[in-house]
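Multiple structures are listed underneath, in structure tokens.
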Structure 1
Amino acid sequence: MITDITNVETPSRGSLTPGTYVEALFYNVIDLPIGMLGQLVMYPMLLTLLIGVWAGRRNLLDAKLHRNWLKGMAIIGTTVSIVGALPLALISVGMWITTPQMEGFMTFLQIITGIAGGLGYMGIFGLIGSSVKQAGLITRSLQALGRRSLTFYVFNETLLVILLSPVVLGLGASIHSTGALLIALFVWLLSLVIAAIMAVKRIPGPLDSLMRKLVYK
């Protein structure tokens, strides 16, 4: 997302007008459902969702019941993910020059082995969660942010567009990837603080509440 915002090919700031912004907005509104459908077809999102549902129903994240399973997933999953992503990484940095067909296959391999990486992260965080005996400030803040994930996803994206997009403040045109990363980290930390305050005041995430009402209606 950060790269998309900072590397958008647009006219200079002086030539950006409300008309060109509206045209870009209209194009993206039309492109959004097509892009989402393409991602569902090309990327294993539904598969990973089903794996998460399966793991949740069997309480596999409970380290007291499934510690060995979580350890195995943490080790095997992350190893498979790293090995699967290595060829594409070598191609990306120019250390391996190959054919477009092979590059396409390595991209596919990286995507598929990324599922194993997700299982590896599940194992790692399941083990970390079981080691936390008492929730401290950081843990409670992360919980608060997780319970308001939809609200703060939209909040983060909105702030990043405002800060980095060439049609608003345009900072993305004058900073490198490291600067964009620092801005994203600042936005995330701001979200963490706001979520913690909302939790203390018992304020739910408005978008999360709306989603629950629509789902359980």
Structure 2
Amino acid sequence: MSAKANHKVLIVDDEPDILEIIQFNLNKEGYDTRIAQNGKKALEIAKEFKPQLVLMDIMMPQMDGVEACRQMRELNSMKDAYIIFLTARTEEFSEVAAFEAGANDFINKPIKPRALLSRIEAAFRRNSSSSKDNTKLIFNDLTIDKSSYTVVYKNNPVVLPKKEFELLSFLAQNPNKVFTRDDLLQNIWGSDVYVLARTVDVHVRKVREKIGDGYIATVKGVGYKFEVGE
């Protein structure tokens, strides 16, 4: 049995033709897939199916993709899922809304099957690599455990979506080192993913809301660093 049979993918789009094409190509590669035509149904399936990766349109009836993504991230089983938005909308506000809701990636239609498969394979490789790193980082009142994807701040557990966690842990592994936004995009999102530099700012803001402003410092005109005492 192919190793991909253990990789669960949920495909969500209100256009039957797109669902059929994507599911056909993923099934041919050996992925275990489910489909839904709106956000509400996708959420129901996600609770039972527990996909590791979700491909989802933004503009859909009953519940749009952004709201479905936001609610999926509230499920324990979906905290680490890789969520890719499929959309014909290219306005910046759509990307920002998607990433704020917890998305990992953003692909514009029309979908090119081979490029999409490459993106999916890269996402699963990254997840597999991340799961092998069991480093625990401790800084005064902040503990970051990469083996369990957990954060404890001032003795209280903090829930971070996958990309927020990866941003925090990457910076924390390189204390006091300054990274540009491009550096962070390259190391966390990867070179095969197209996202805006503003995505980094959005994620930093969300992390600061949960662990305060004391750890991730802004270096004006350059980027960010994880600040600890010398």
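Here volume of the Cα convex hull per residue in Å³ has been calculated and equals 186, so which of 1, 2 was it run on?
Details: 1: 186; 2: 120.
Only structure 1 yields this read-out.
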Subject >> Source structure (of 1, 2) for relative contact order in percent (Cα under 8 Å, 6 or more apart), computed value 14 >> reply: 2
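So FRET efficiency 1/(1 + (r/R0)^6) of positions 33 and 65 (r between Cβ atoms, R0 = 41 Å, to 0.05), computed for just one structure, reads 0.50; which one of 1, 2 is that?
Computing FRET efficiency 1/(1 + (r/R0)^6) of positions 33 and 65 (r between Cβ atoms, R0 = 41 Å, to 0.05) on every structure in 1, 2 gives 0.50 only for 1.
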**OP:** Given a value of 2, 9, 20, 22, 21, 14, 7, 4, 1, 0 for P(r) over Cα pairs in 5 Å bins from 0, in percent, for residues 81-208 alone, point me to the structure among 1, 2 it was derived from.
**Re:** 2
Original post:
For which of the structures 1, 2 does the calculation of helix-only ellipticity at 222 nm (-39500 (n - 2.57) for each DSSP H run of 4 or more, over all residues; to 500) return -12000?
Top reply: 2
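Throughout, read-outs are computed from the coordinates displayed, never taken from laboratory work. Computed from a predicted model, the values in this text were never measured in an experiment. Cβ atoms are built from the backbone, for glycine too; each structure is taken alone.
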